[in-house]
Every structure is written in C-alpha cells, then in structure tokens.
Structure 1
Amino acid sequence: MNFETITTEQADGVLTITLNRPDRLNAFTRQMTEDLLAALDIADAEDAVRAVIVTGAGRGFCAGVDLDADDAFTEAKVDPASTDPQVWADPANRDWGGILALRLFRCLKPVIAAVNGPAVGIGATMQLPMDFRLASEAARFGFVFARRGIVPEAASSWFLPRLVGMSQALEWSYTGRVFGAEEALAGGLVRSVHAPDDLLPAARALAAEIAANTAPVSIALTRQMMWRMAGADHPMRAHQIDSRAIAARSASGDAREGVASFLEKRPPSFPDRVSQDMPGFFPWWHEPGWNEETNK
C-alpha cells in the first residue's frame, strides 16, 4: 500500500514503519495520522506481522506538529466548555494525536519505537503507547507544550506518569526542556541507548526474539491485559481476566505446542492466529461493567 507520509517494509515477521518527511524532520501532519492509522490496521490484520517497528527517515524521528501545515492549529468548532459527551466523541473535535495514541493502545502486535533523532511534542508523546522505546545517541526528547502555550496531548497525561512516574513526568512537562537520550534512559522513558548505526539492528533483534519464540495470540492478549489493567481499581480485575485467559489458552493448540516444543527441546511452531483464534471473551472491555468510553 502506498502512503503519502510514511513508508512500510515487511520482512521476517516485522513491519517497519518509517515516518518519511525527512526534509521537515518528519514533522507531524493530519495526513501522517491517517497513514499511521492505516498501517496499524494492516499490521493487526496480517498474521504474518508479529511485531512493528516505528522509526524516522533522515536525521529526525519526529520534530512535532508541522507548524507550517494549513491544519496545524484550527479554531475550535465547538465551545471547549461543552460537557456534552457526544461533542468530544466526534472525531472532528478530538485531538488527532490522541486518536493515534488510542489506536496504538488497541494494537494486537508489539510496537517498538526506534528513535533515531529529535522527538519533540507529538514526536515524543506518540511513542508512549508503544511497548518499547530504543534511542540513538543522537535522539532528543521534549515535552515542550507549556513553552508553546498549550498542554500535553495524545493522552500523554495518562501514559507518561505510568511509564516514568509522576514526579519525572511533571518535571519534563513543567520545564518543557529538550533532553538527551541518556536522561531519557535514566528517567525510564527509553529501554536502551545505541550508536546510530546500531539502533535499527537492536530494534530488529528485539522484534525477532518475540517473533521466533512466542505465540501471537498470547502476545495479543498479554498486551491488552497489561495496558488495560494499568487503570484498574483493584487487582481482582486482573485476576478475573487472568483466569479467563488461562482457561481459554490452556485448551489451545498453542499450549500443546508450547509444552511439546519445550520437552522436545526444539523451536516452537505455534498454530493459532490472531485473525481467527482469539478467545470468545475478547474484547472483554465491551462487556457490562466496563466503561466502553474510557476503555476503547
């Protein structure tokens, strides 16, 4: 599939998505939102895709919203004081970075950010719903919103404190300073820091480890269980979902293959597919007792 603002490459079970506006340091546009949403839909639908890597072309990851774009900032179409939930459910009134973040949250495949250069504003917040962030020594991060007279977007007020803790999230958001990869590592934002030429090989090695050794249905369930339990009000919520998932997967072909491959000391060949073998209770957050508006 051809895209305007990204490129995609699929190999060895990994879909690599590259933000592709290098002349603008891959600055973010509404079209980039649409392209990324479409690419994530492809990743979830194709069983051959076991993991996703997101990186940037050229020397930047994403320098934030393209302030020269015609749709960078638009006057509100509705009164921001409106308390009508239908108003804020309308995509026309929603933050498009948040629409992307929520789609990443719903992904069934692991997503790895390979941050090759500056990642500022939405370039930083779009990474937060991804599962791992690996950074080049050339990477720079900035939650610069207060310096621009706005506020953090892309649901980052939910994601960032959960990843790095409240105090660190507030410091980076209050100061709005741009900081390097080593500070991002020390603060818990990134998993590891690499020489520029080693970044993508490291991301691919992590993706390959997942693809070669794990059951895709188990990964899809684990990803959603972990992320959605981050907001649960009691561990009983997790226990209920764990119990259902263990019961469902214990009777699966994947479980039989997992045990057999272990006993026979060989690599596994898991038969189940995300496209057709997710358990009947999935997605459980649409059941009565779950808030569908906040768990989409």
Structure 2
Amino acid sequence: MTEGDKLRLKRAGRDFMDITDQPNLGSYNAQRQSMLYTEQSLLPALPASQRERLHAAMQVLDEQNLRDDIAVLSAFWNRNYRSDWGRKSSHWVFEHVQGILNTTKADSKLRTSVRKFGHKFPQSSVIAHIEAADDDTKDKQLIILGAHQDSLNYWMPFYRAPGADDDGSGTVTIMQVLRSILEHEFVPPKGLAIEFQWYAAEEGGLLGSQDIAAAYEKAGAKVKGMLQMDMTAFVKDGTEPIVAFFKDVVDIELTRFATKLVEEYIPLNWNLTGCGTTCGSDHMSWTRAGYPAIFATEGLFESVSVVYLRG
C-alpha cells in the first residue's frame, strides 16, 4: 500500500490497518492459553472509601489544563508521522509527560518512567509507566490508556493539519488522566501497572500501535485491558454529549465494564456506536494481538462523522 493509496482511502472516509510490517501480529497470543479474560478479572470491587475518593476527584477536574495542552499541540503546523513536525510534536509530548511525572506529589510511593518508542519513520510513540514503588512483582499485569498523537491533512499531507479533535483531544485527555492520578496520589495495587501510550502514525494505518502491540506480544506482556480515546472533545451543534463506545473489533465484556464506570462516575449517558469495518483506531492493534481492548469517543458516529471524516 502506497502513501497515495492511504490518502485516497482517508479522503473516502475509510480507516484501515496497514499490516505490511506486522503481518503476524496476534500469532503468539493465539497459541497462549493464558489469554483468557472475564469481566470479574478486570478489577475487584472498590471499597466505599475509594469510591468516595474517585467521586471527589471527578468533582474538582479543571479543564484549563486540557485547553492549555491542546493549544500547544494544535499549534504545530502538522503532526504528520513522516515529517519533521511529527518528530518535533512527539518530542513535545515526551517532554510534557516527563514534566507531569516530575511534579507528582506521590513520587515516594510510585515508580514512574517515560520513554520514546522508535519506529521506521521520524515520529516516535511515547509510553509512560506508573507502578507502586514497593511492588517487586515480576511480569506485572498492565492497564493501558492510549491515544494517537499524529494528525494528517488528507488532501495535502505536509500542509496545515492542527488535529485538535483527531486526535489532539484524546492525547490531552489521557495527559489529564495521568495528571489527576498523580495529584490524588493514586497508587496501583501490587501486581498491576498502568501505562499511558501516545501513538505515532495512527493515520498511516495504525503503524505505531501495531509496533508496540507486537513488541508486547512477543515479550509475553500481560495486558488486562486497553482503552483507546480518539476524538473526545467535540460534538455537532445541537447534539447531546454522551460517552460512546465502539461495538466493532472490541472486547464486549470490557466494554460492558466501562459502561458501568460511566454510570458510576460520569454525569453523562452512554451508548454504543460504530461503522462496521470502515473506521477504527489503535485499539484494533491490541485486539488483533489478542488483548482485550475498547474504544471510547465523543458521541455517536453519525453525530461526529463530519468531523471524523475531515480529520
């Protein structure tokens, strides 16, 4: 598949997975009997005190960080994964996340790290990792929150493409989740680690997330669940905001679990949405690798498709 072929598909409103470099993604886990997950295994029931803390945290969320971060991110000329702008924007993501980690109040309770994950193209993916400082468990189970950091002008690939919604919004959303976790001194339970992953080259066919999922699969990583946040900030005028979960190429039980979290902690309704195989995001790389993955977005596909197809 050429870059021109990809742009033509994007202009036609079709997303895709370019498996040229990862044709065997999922083959390792297909042979592993341990890749069995149920809703009950995702998280134990939280004690009432922790639920109260989560409710309290939701009440003090400040959107100003989101606005500040998206202003910087969308100011890059574009974030094309094959361009120097894409390289620079991914470096900004890395440095910004590093700054968030360095200001945590829970540094004595946590082990944190952030790294770049290199690819064949200039733009890097970025991975932040947090776990309990006193947890020496080997082969920890992982919960992953992901978003893609690249943007692309489908008609003129090296021209202006601020990508504020697709997917600058998801990028800054999981930055804020990380910031909130640290501010409220949340410490993952032993045996569990949380990762935040900002993917390069989603617009090129999920290239960045495929590379990472393939590396984790080959290493035998134990991923309990992955949540992709792609387009989380805008809905069409006159449309009621909801949390929408895609119903295609996802883990149904994990999606059901996520809807319960919405009902418990978010003052919005939720619904299922989708568009068959004509669109998707980086969760598809993890699904293909054999891990439970889901996709949350800003509204029903038919309500956001005008923005979605514009890119």
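Between structures 1, 2, the calculation of FRET efficiency 1/(1 + (r/R0)^6) of positions 109 and 205 (r between Cβ atoms, R0 = 30 Å, to 0.05) yields its largest number for 1.
For which of 1, 2 does volume of the Cα convex hull per residue in Å³, calculated from the coordinates, equal 151? Please report the intermediate quantities before stating the final value.
Details: 1: 151; 2: 126.
Answer for the origin of the read-out: 1.
Source structure of the calculated read-out (relative contact order in percent (Cα under 8 Å, 6 or more apart), 16) within 1, 2: 1. 1, 2: which one has distance in nm of label points 7 Å out along Cα→Cβ at positions 253 and 269, as calculated, at 2.9? Among 1, 2, the structure yielding 2.9 for distance in nm of label points 7 Å out along Cα→Cβ at positions 253 and 269 is 2. Given 2.0 as the derived value for distance in nm of label points 7 Å out along Cα→Cβ at positions 61 and 93, which of the supplied structures 1, 2 does it correspond to? Corresponding structure: 2.
Bear in mind these aren't lab numbers, they're just calculated from the coordinates by the rules spelled out. Remember, predicted model here, so these are calculated numbers, not experimental data. Cβ atoms are built from the backbone, for glycine too; each structure is taken alone.
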